[in-house]
Structure P
Amino acid sequence: MSRYNEYGQPVGEAVSGWSRRALPERRTFLGAYCMLEPLDASQHAASLFSAFSQAADGRDWTYLPVGPFPDLAAYRDYLAAAASSQDPGHYAVIDLASGDAIGTLALMRMDPGSGVIEVGHVTFSPRLQQTRLATEAHFLLMRYVFDELRYRRYEWKCDALNAPSRQAALRLGFQFEGIFRQALVYKQRTRDTAWFSVIDSDWPLLRAGFARWLCQDNFTAQGQQRCTLAACRAPSAG
């Protein structure tokens, strides 16, 4: 229902009781399958580089602003700089079964005044891609942003040509919002950026779906899902 000001102009809905939100803290998040730790080059570089080195080629770095890295020393230098950043704030994804760091992701473009934040720099090794741990890693950050920090909007952006990233955003429950043309120049090429978001009113249904999907009962003894994430968040799934 539209609201109008004293000049007869349509204006957005009132946000009652709004206050500036806190910035994310550098802390650890524990799940059933993985743990997120603030990135630490001395602690995580060797494990991460080893995990990334299992890829057959450098295609996982094509749509990232950095990489691939020729050796551990170069990767450690990058990781040290990333770990010192406050925005983006990077996390290592730890496999609880092995204790290894097998990927990274970050909270970034933080706007606590409006309650908006983005997940980015998602860099998952072959050991992490398309696993329960990967989904849980995203769930842990989303739960922190919405349930604890009480932000209103959680964004995902990627190169519009990055089909796997766009598919991952939709699978996780983000809604596609459009393409920003010629938004960036990186790696000496232009980038159109695809925008996706989850807002606070979306979150209760998504949270319930994540909980159902991540339940041990949703997987066979061979680790195959019984119910897709999309089906788990369907209203009838409850």
Structure Q
Amino acid sequence: MKVQWKRLLGFNLTGLILLLSWALPHGLPWTDLDDRIFWTFNQWITPDNGLWDDVLALLNTRFFDAASFAVMGVLFSVAMRRDPRPDRWRRWLGIGVTMLLTAGVIAVVTNKAITYGHPSPTRFFAHAAHLTDIVSIPTKDSASNSFPGDHGLMLMIFAGFMLRFADRRTAGWSVAFVLLLSAPRIMVGAHWFSDVYMGALSIALLALPWVLCTPVAGGMTRFVQRCLSRLPLAR
């Protein structure tokens, strides 16, 4: 695979524009948008909305995080089963290893390179309603530093790899699940909208194309395939 310069530069330019729209004094009104989205959902967090409170709490538990990973696992399995190649299981193990390595490197670089941070809206606004004050379910509704949205970033990395390697239907579902599975963090106030759709998305647009639009992802996948083919159990 050759370097897809048009896609790479297009994605990088989009990510850079997102960053500039947030960083420049007269850029897009991210602050106003963040406030509006937060208060739209926060006003529904009251003792009078018991069922809604419980559902929102469940969507922000460690169990739901595990369910999110399970959903990605199912989509990954579906993509592998739909792959017509005879050596598909080794190929997709290679894709999986490459994806995990990519996610790990991006996470480490992000944590070291980004020195900026800010608290979640539930900690920023003193009079915000806290779900943990209402429900007995152990849930997460705040963070001392919510930027960027790490949960959303991992979902975007997965979706990026599905767009690169999977069939169109599976890739489409992967993108849809980015929206669905990242929404609960925003709805409960543990993340600002911009933490995910400016912070995480800009990182994904700047970093992922250098793996997926170049020979890096394909080369790493083939390397893992060759290593697996040499194992006694793989023969």
Looking just at mean count of other Cβ atoms within 10 Å over residues 155-162, which of the labels P, Q belongs to the structure with the highest value? Q
With distance in nm of label points 7 Å out along Cα→Cβ at positions 35 and 163 computed for every candidate in P, Q, 3.8 is reproduced by structure P
When P, Q are compared on relative contact order in percent (Cα under 8 Å, 6 or more apart), the highest value belongs to Q
Quick check: -0.52, -1.05, -1.11, -1.16 is what I get for log10 I(q)/I(0) by the Debye sum over Cα atoms at q = 0.11, 0.18, 0.19, 0.20 Å⁻¹, for residues 51-178 alone, calculated from one of P, Q. Which structure matches? Q
semi-axes √(5λ) of the Cα gyration tensor in Å gets 35, 22, 14 when computed on, of labels P, Q, structure Q
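Of the structures labelled P, Q, one was used to calculate helix-only ellipticity at 222 nm (-39500 (n - 2.57) for each DSSP H run of 4 or more, over all residues; to 500), giving -7500. Name it. Kindly include the intermediate steps, with their values, before the conclusion.
Details: P: -7500; Q: -21500.
Value -7500 for helix-only ellipticity at 222 nm (-39500 (n - 2.57) for each DSSP H run of 4 or more, over all residues; to 500) corresponds to P out of P, Q.
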Value 10, 21, 30, 27, 11, 1, calculated as P(r) over Cα pairs in 10 Å bins from 0, in percent, for residues 11-122 alone, assigned to which of P, Q: Q
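Where is distance in nm of label points 7 Å out along Cα→Cβ at positions 19 and 147 largest, in which of P, Q? Walk me through the intermediate numbers first.
Details: P: 2.2; Q: 1.4.
Max of distance in nm of label points 7 Å out along Cα→Cβ at positions 19 and 147: P.
FYI, it's all coordinate maths here, none of it is from the lab. What you see is a predicted model; the values in this text were computed from it and never measured. Cβ atoms are built from the backbone, for glycine too; each structure is taken alone.
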